[in-house]
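As C-alpha cells, here come the structures.
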Structure I
Amino acid sequence: MKRRDFLKSLLTVAALSPLSNVYAKEGADGNKISEIAEGIQITRRQYKNTSQMLPLLGFGLMRLPRISPDKPEIDYTIGKQMVDRAMKAGLNYFDTAYFYHNGLSEKFVGDVISANYPRESFYLASKMPPTAKTEEDLPRIFNEQLSKCKTEYFDFYLMHNMNDESWANAKNVHMYEFLLKMKQEGKIRRLGFSFHSTPQLLQEIVDAHPNGYDFAQIQLNYFDWEMYKSKEQYEILTKAGIPVVVMEPLRGGNLASLNPEASKILKDAKPDSTNAEWAFRFVGSLPNVLVILSGMTLPEHLENNISTFAPFSPLSDKERTVLDQALIAYRKSMAIPCTACQYCLPCPFGVQIPNLFANYNQYKISGNKWALSLTYKQMGKANASSCVACGLCKTKCPQHLDIPELLKEVAKAAS
C-alpha cells in the first residue's frame, strides 16, 4: 500500500471503540440486553453516522466444524461451543448463506444461535443465491431462509456472488426490487451484495442503484490488493459511501500459512505475532472496512482471532513495509491462488478440488513431494485423475482459475 493510503488509514483509529463501552449498553437494535457482553473488550466499528456498533471481526459460517471432513454435516457440539465463546467475546455478527454446508449452515443458525440467544443480541447476515432464476423463486427462497434461521428478519442481506452472469440474472428476475420490498417490510435491515468480478462491473452495479446499497462484501487481503484489484474495488465503494464487509481476509487460510521465508520476515519483525494477525491487521487498518469475516473451523482459530481484535491495533507505516517484503517472498512460492471457497463443488465426478490445490500449494512451499504423492493416492477416486475436463468447475470459480488445467498440473506433480 502507498504511503498516501496508509495516512488515510489512520482515520480508522477514530472509528474504533471497545465493546465494553457500547455493546453492554445496547443490543443490535439499540435495545438493552442481558449481561452477556459485560466486561469484554473486542473492538467495534460504527456504521456510518448511526449509533449502531458492529464487531470488527465477523463469524463466517461457511467453514464450520464437520462431523466428517468429506461430508457437509456440522458438528453441533463444537459449533455451539464456538458460538458461545464468540458471543461472550462480543463477536456477534454471523454470516451465512443459502448453500453453505449444502444448505445446513442456515439451519445451524436457527438451531444453535436463534434458539439460544435473544434475537436483538446478535447480527445475522444471509444471501439470495444467484441460482434464483424466476421472480417466483425469490419469495420462496427468502421465506425458507427465515424459517431455517428461526428469525423474522435479517440484519444484513445480500445479493450473493455478483459477477457478469449473476448480475444479469439478478436484473432479469428483479432481485434488487424484491429485496428492497423486504427491507421496506422490515424483514431486511440493511441491503447489499457480495461481489466476485472486475472493478468495471462493480461500478456498474453501484451506479444501477445510487444510494441504494447499505453495504457491499468484497474479497480483500494484502495478496489481492493489487493482484485481484481489491484496491480499486475498495476505492469504488468508498467513493460511493458504501461500507465494506470483507471476505477472504486470509485468502482461504493461505495467508495464515506462508512459506518459511515470508513467515520469518514477519516473525523477525514481531516475534509474538502470527501470520493471520498480520493479514487481519492489514484489512482492519482500512477506514471504510466495517466487518472482517473469518470462516473459523476450530476453536483455536476463534481464540487466535479474538486475541487479534481485543483490542485491534492498526498497522504502522514500518509494519506495512515489513508486510510488503513478506508478500514479495511469498509470491515466489505461491502456486495456485485457490481460496477454498468450495464454489466449484460438488464435482459431478467426485474430485475434491480445493483439497488437491491445498496439498499442492503446501508441496510448493515445503518441497515434500512424498507427502503430496501419499495424500494424492489416499484420496482415491477424489483425486485429479477422475477429472474429465467438463469445465463445470471453471464456470463457478470466483477466482477465474482454469481448474481442469491446474488439476493436470497437480496430477503430474503427484505422480
Structure II
Amino acid sequence: MQQEVVEAEGHLIDSHLMERIFDTVVEYNGRFEVEKFEIGRTNADNSHLRLKIETETAHDMEQLLSQLLDLGCTPADSGSAELTAVERDCCAPEDFYSTTNHKTMVRQQGDWLEVENQRMDAMIVVAGKRAFCRRLRDLKRGDQVVVGMRGIRVVPESKERDRMAFAFMSNGISSERQVETAMRQTANLMRQCRESGQKIVVVAGPVTVHTGGAAPLAQLIRGGWVQALLAGNALGVHDIEASLLGTSLGVRQSDGRQEEHGHRNHMRAINAIYHAGSIAKAVEAGRLTSGVMYECVKTGVPFVLAGSLRDDGPLPDTITDMNQAQDAYAEQLKGAGLVLCLGSMLHSIATGNMLPSWVKIVCVDINPAVATKVSDRGTGQAVGVVTDVGLFLDLLAHALESKDRAKA
C-alpha cells in the first residue's frame, strides 16, 4: 500500500471542497482517514484538514495526488519543489508541472514563493526568490522549471460568503425582470471595481453591433466604465460600417431592412480606414465621428483587435499574428477586476484562459452554451447571463448613468 498525508486550508465547507476531496479519493480507488479537521469559527476563519490517503500502487497515488493538488491539498512535509533546467528553447522537461488559474505557491529552501502572472496551462519558472508562470513558447534554455508535484500549493478560489449570487444559467434568464436583476448585479460589480481601482475589461463580438449594443457600449466607454476593449476584426469592421454607412452586415440599423448592395458596405468601411491610415487617423481626420472604436480613440481606452483566418481586409489595426495578439490581450488584462464578455465564444474562452481565478467574469450571450463552454474550459469563476447583448448593454448603460446623475 502507498500512503501519503495531505493538508488543505480554506473555506472547505462553504466551497464544497471537502466533499470533493473525499469523492476524488474514492473515485481514484483510494481510501482516506481524517487525522485532523478544524472548522473556522467565523466567516473570516479558514478551516484546516489533514488527511491520510492510501492507494494500491505508486502510479495510482501519483494520479490521485495530481487531482488533489488542484483542490488545494498539499502533501505534508514534502520539502522544496523540484527544479529541472530547460535544455532547449520552448521545450519543457517531460514531467513539468502544468498550472491552473488558481493562486499557486512553490516551496524553495523553506519559503513559500507566490507564483506571479498566474494563468492556466503554463509552466512555473523559479529565479532566485521569485516564481513566475511562463508559457511553453516563452521558455528559454537554462530556465529552472518546476517538475513533479512536490512542494506545490494550490489555493482554489473559495466561495465568498457575502458574494452576490448569480442564478443565471441555461434556463435562468427568460423574463425582463431577471435580466434587470443580472444587470443590476453587474453594475454593482463595476462600481466596486471602480472604487477599488481595478480595471474593467470588455471582450466583445460583432453581435454587439448587430443587436444595437454599439451605442450603449460607446456610452460606457465615454463614461469611464471601460479600461480596455478586446475583440476581433469583425467588431471593429461592423462598428465602423454602422458609423459611416448606417448598416451592420448590410442591414440598416434604422429599420432592420437590407440595404441595396449593402453586402459590400463592410468592405467600404475597411477601405475608408485604409485611406485614412488607421482607426485613430480616421478619427483625427474627422472621417470617423461616432461608435465604439471612435470612443476608444477619443477617450484613450486601449483596444486590441485580434485577427482570424476568416477576416476580410482586415483593418490596418488588426493584429494578424496570433502570438502577438495573445500577448496584447494578456497585457491589457493585467490589473483587471472584472471582465465583461459580450457575444463572443472564441474570444471569451481565450480571455478566460489568460485570467487568474480571482478575476470575475460576466459572460452575456443569447446562447446558453457559450457561458457553459467558458466555464467548462477551466474558467470556473465565469457566470452566465443568457439574454440579448444589445438589451443588456442598454439597461446597463442607463443604470450606471442614472446612478452617476443621482450622485451629482
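No lab work stands behind these numbers, since they all come straight from the coordinates. Values in this document were obtained by computation on a predicted structure and should not be read as measured data. Cβ atoms are built from the backbone, for glycine too; each structure is taken alone.
Here are the numbers:
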read-out	value
Read-out P(r) over Cα pairs in 10 Å bins from 0, in percent, computed value 4, 22, 33, 28, 12, 1, 0, structure in I, II	I
Structure (I, II) behind the derived value 4.8 of distance in nm of label points 7 Å out along Cα→Cβ at positions 84 and 388	I
